[in-house]
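Quick heads-up: structures coming right below.
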Structure P
Amino acid sequence: MYIKAGDTVAVIAGRDQFVTDKKGNKTRKTGRVLKVYTKTDRVLVEGVNIIKKHQRPTQANDKGGIIEKEAPIHVSNVAIIDPKTSKPTRVGYREVDGKKVRYAKKSGESLDK
């Protein structure tokens, strides 16, 4: 999979794609990848795809109630943010010093440190 935990991604498809500011301008939702689920091809992005879960009281959570948390989103609905242009980009691979390194197709900037 071309997305790793810690990458900054933008949502490019789905109902949670845009956020509207006070002036009415639409911008893409972005966030950091918290976890990658390789078997189901999904990623957990902070602040994206928020769901409400009904939690019953437990020893850890005395009150219970309705909590909001992130749900996984399919990897095809997100794109990595180019570090140079700050826009969504595709990912390519090249070999540097015998290692396979990811790079942004728009600017050619390396994504791996």
Structure Q
Amino acid sequence: MSAHDPNCIFCKIVAGQIPSKKVYEDEDIYAFHDINPWAPVHFLLVPRRHIPSMAQIGAEHERLMGRMLTLAPRLALEQGCNPYPEGGFRIVCNTGLEGGQEVHHLHVHVMGGPRPWARG
């Protein structure tokens, strides 16, 4: 796996070649709003390094994956999700064609906010 895939749309977003609405960034992770949101809050967490999917994750990625998942709750609240337990958010990571992955650069969807079907 290379650090960057010149044909990958998420690599281009991370590099600033394609505009995005940034949520967060650090040396390893970039987060941005989904252009076709499924929920009032919907953003993606992606590693800056090109990793095609969860299928390529190994022990060397433990720190990265841990950081991505520990960032999700903080960023979800900052973006407008309501606190647990009344509120909350959903984390989805599609893997491979059969898993519904459309962009082959590892990414985690974080979705939440008021839902029409939520019990109140």
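With percent of Cα pairs over 19 Å apart computed per structure, which member of P, Q shows the largest figure?
Once percent of Cα pairs over 19 Å apart is worked out for each structure, P has the highest.
On to the next question. Of structures P, Q, which gives 30 when relative contact order in percent (Cα under 8 Å, 6 or more apart) is computed from the coordinates?
That value comes from structure Q.
Given a value of -6000 for helix-only ellipticity at 222 nm (-39500 (n - 2.57) for each DSSP H run of 4 or more, over all residues; to 500), calculated from one of P, Q, which structure does it belong to?
So the calculation was done on Q.
With FRET efficiency 1/(1 + (r/R0)^6) of positions 22 and 38 (r between Cβ atoms, R0 = 41 Å, to 0.05) as the yardstick, tell me which of P, Q scores highest.
Largest value of FRET efficiency 1/(1 + (r/R0)^6) of positions 22 and 38 (r between Cβ atoms, R0 = 41 Å, to 0.05): Q.
Laboratory data are not the source of any read-out in this text; all were calculated from the coordinates shown. None of these values were measured; they are calculated from a predicted model. Cβ atoms are built from the backbone, for glycine too; each structure is taken alone.
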